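Some structures to go through are shown next.
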Structure P
Amino acid sequence: MRRTALAGLSLLALSACAQTAPGVSRAADLAVVMPMTGQQVVLSGEMTTSRIPVGGSSTEPRHDLVIRANGQTAISGNLVTYGVTTLEGYAGTMPLAAACRSRELARADRQFDCGISLNGQPVGTMSFRATPTGPMPPVVGG
């Protein structure tokens, strides 16, 4: 009986320690041809997850997003762990926006799905995922 109780407490302690691991998650590039100009814009994105101290020995995740247009940084900002974050910038002279929705897939397994719009037109979704073992490919759908 005592061994069972100890084993149960050990599993509980291990599950309570699950944390999103640091690392860099990269989304698939989006190639967009602007209808008015015929100009091609290639959008690439990456999310860097780090652990930041919050006092004592505790840390919390931080998710920093960078989206580039033709290799130039267009959007840079921090994503909230729970909820929706909207970040804005410019790809040259065209407004670029990322509306990122956070969702928990499992304990310490978080995916950010970012609806990307260029010049006010939706052009696709970039997804980023952080897990307890580091970045993983995003889950499609959901």
Structure Q
Amino acid sequence: MKSIDISEVAKLSGFKASALRYYETLGLIQSDSRKGLRRQYDDTVLDRLALISMGQSAGFSLEEIGEVFQKDEHFEIDRQRLHTKADEVEQHIRQLRILARALRHVADCTAPSHSECPTFRKMMAEAPKLATRQKQSKH
């Protein structure tokens, strides 16, 4: 295994050096040595960083991401948790599609003003109910 300087890890992974140091304090990654004051990482750190990036994109917290890492270089991902997160992402996509249609309607509405548009008025009436459902689904 090859050691890589923190600046090279940052360049290859797309993470800032400050993020790498932060992930190290959280135990998500670890440096294997130092060259002067500069941290050196085993090249397998790039796999861990890729998983961190994927996990964050999917909406997992850093704590949740850390749970998949084992003491050695292996990781174990809870498949049920992935299914649950995929369901949440699909629900979010549905909500965003509804929002996009609403925005397009409002932008293209031919009513003299939005307050006179029955569709827009209906959307306004539904907005608080939707916000309540979204908050409840997150808990």
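Quick notes
- Read-out FRET efficiency 1/(1 + (r/R0)^6) of positions 47 and 119 (r between Cβ atoms, R0 = 41 Å, to 0.05), computed value 0.25, structure in P, Q: Q
- Comparison of P, Q - label where Rg/Rh (Cα atoms, Kirkwood Rh) is highest: Q
- When FRET efficiency 1/(1 + (r/R0)^6) of positions 39 and 95 (r between Cβ atoms, R0 = 25 Å, to 0.05) is calculated for each of the structures P, Q, the largest result comes from P.
- Entry that produces -20000 once helix-only ellipticity at 222 nm (-39500 (n - 2.57) for each DSSP H run of 4 or more, over all residues; to 500) is calculated, selected from P, Q: Q
- Among P, Q, structure where FRET efficiency 1/(1 + (r/R0)^6) of positions 31 and 103 (r between Cβ atoms, R0 = 25 Å, to 0.05) as derived comes to 0.45: P
- For relative contact order in percent (Cα under 8 Å, 6 or more apart) computed as 21, the structure of P, Q it came from: P
Values in this text are rule-based calculations from the coordinates and carry no lab data. Model, not experiment: these values are computed from the prediction. Cβ atoms are built from the backbone, for glycine too; each structure is taken alone.
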